[in-house]
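Derivation of every value follows stated rules applied to the coordinates shown; laboratory data play no part. Just so it is clear, the structure is predicted and the values come from calculations on it, not from any experiment. Cβ atoms are built from the backbone, for glycine too; each structure is taken alone.
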Structure I
Amino acid sequence: MLRKLKYSVSALLLSGFVLGGAHAADVKSIAILTPEEGTDYGWNQQGVEAAKAAAEAAGVEVILAQGLGYGDVRPTLRELAEEGASLLIAHASGYNTSAPEIANELNVPVAIVDTPDALKKGLIADYTLSGHEGAYLAGRLAAKMTRTKAVGIVVSGEPPSWNSQSAAFAEGVKAENPDVKVTYAVIGPAAYSDAAGGKRVTESVIASGADIIFGQGNGSSFGMLQAVETTKATDGGKAYFIDVIGDKSPIDKGFLLSSVIWDITPVYAAMIDDLKSDTFGTKSYAIGVKDDSVKLLKTPAIPDNVWSEVQAIREDIISGKIKVEPVFEATAVRKLMTNVTE
């Protein structure tokens, strides 16, 4: 942590920044703050990689402040702001209170998540992203491939982005086969890094009959994957895991069915452009299947004919033949499920 911040400060000083935030057409650096290390094949890693790519494309410096946890990050935000960062990307829902405070205190632009009503021109932008279109495809895939006619959704919390994917997954399952049961389980209110909890809850959902698990969890997703690897489905066969945001293929042992992959690069690139054009904080950002900023991962576990069918459904979403609307409220999500456990 300290080593990373020291490196960040050096990079900023080399760039010759001054206190007071960025002005239009004056973006020389962006900083991203993540609660976990950018090596999780998920939310943190995709954020870090996207920030690097967007910064490189724009020709600006990027500062990585990783592994900050889910507590008070005001000191880190303040330090980066006072050293002159042009944009602070607060890449965790737990940062959406402290980051705006620092933005107003030090006049530095910040980007936050899960707070779409917090926009403030020149200072605060929100990127509450939704991979619901990809999750719908994942639901169709799961319903096509389940042997037990039961699937599960395991989440590490109920933030808007998780909720929209949970709802769309359930809708996809029901659109494909209304007879497939969907069990919905929440590890905890903010159990994003609880790998042990992810394993325990996933084992329980598999024991209830699910042979495919749609998991949303950051660090807790490693526990979910471990449970799938070590727990047989109720029919005695293999259970499978559908991940979100990143690609765990490098560590897969044959149990990863797919992933709803997010590419956040276009979002951060748009933020940099908006800072330069003085429109930052005036608009929302979105990702979707049309431009492949949301896409389903093809693994060897998916038969070619099934994959072709799913891709045909993707085309129907793009053409508008199938409309998948995001559902952000947890209460509405729960109404879509066959069973809910906590």
Structure II
Amino acid sequence: MKTATSTISTSTSAIADRIEGFDLLRGLCAIAVAFYHILWWRDQVSLDGIGRYCVYVFFVLSGASMFIAYNHKFAQGYDAGKFIALRFLRLAPLLCMVLALTAGLALVKHQPVGHLIGDTLLNISFAFGLGNPGSTSAITGGWSLGIEFVFYLVFPVLLAATQSRAWLLMLVLSFVLQHVFVNRTLGGASLATAWVTYTQPLSFAFYFMAGCCIGRVIQSGAIRYSPLWVFGFAAAALPLLSVHSEDNLLGVNGVMLSLSATALALCSSGLPTPGFASTVADALGRLSYGVYLIHPLAFGVVNRLLMKQPTVVVALTTIAVSSVAALVLERYYEAPVRSGIRKLMRI
């Protein structure tokens, strides 16, 4: 159990490198995205801003987690090809299953086979992240995975930039470039009409770079577990909860909310998770990826069975089904597949 004054561990072991506050926030964001989609699909209130910014928080958490897990390894000559292979192996098993189920449902609805096969293969390879993921993603929210993989491809470069003396300058530069691009892309256009142009890696580069810088700060020992981080966490979350329209991506609103999303991830790293809270954080971390990918399929089934029930019942049931499925698949499908392929490929 961690004490309130213990420094966050920077051990190079996989277990010690896990920040439980990150797991907690990652799981909460995955559930928030699922709720956003369910409310939208049921023609209830549209919390589009919350749904978007939770995905942006994922990018920050990913950058921080990658830095903490691989900084020392790359300093010792870690192979970049192995890094990419392992990141692919982390995402691909569940993605392949969801893509297969989605393709099967599409075939039942008599969608064109040729187009379906092409999109599925493009998604399985993650190559769609390099070419308009907003239009080539085959599953709900899949565009973010394509962009995430692009960040993995350039991670060694971002890692070097974060370790340089000019790391703060690089962070500011990524912030400026991101917001200039977003404002030029969306200025005078709705998000719906500019979606394909908007969903490019440059629109989210600051988030991943900020995550890498947060990882650097954590490894420096500057952050200590303390209950006081709870207040910072709550303060950073409040602006995100007030987001209800698409103009929050532009101008001062976009700047402030980007900073809030980054601050939320930073504050989560210092949250103390003693006892039962540690168990909850671990579970939320393990189910986050599964809930993100599975909830659209789970909703399709639950909504048919409970169509006449209140939306809150459908939402809670969908989240529960998705969470259980995510944990079961992680343990009995994803982990064994990853382990088997790693042994086969000796990575």
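With P(r) over Cα pairs in 10 Å bins from 0, in percent, for residues 103-158 alone derived from the coordinates and found to be 25, 45, 22, 6, 1, which of I, II does the value describe? It must be structure II, since only it matches. Structures I, II were shown, and distance in nm of label points 7 Å out along Cα→Cβ at positions 55 and 199 at 3.4 was computed from I.
Which structure, out of I, II, was relative contact order in percent (Cα under 8 Å, 6 or more apart) derived from, given a value of 31? It would help to have the intermediate numbers written out before the result.
Numbers: I: 19; II: 31.
It was calculated from structure II.
Each of I, II could give mean count of other Cβ atoms within 10 Å over residues 79-86, but the derived value 14.4 comes from II. Here helix-only ellipticity at 222 nm (-39500 (n - 2.57) for each DSSP H run of 4 or more, over all residues; to 500) was derived from just one of the structures I, II, and that gives -12500; the source is I. Supply the structure label, taken from I, II, corresponding to Kirkwood radius over Cα pairs in Å, for residues 191-286 alone with the calculated value 15.0. Computed on structure I.
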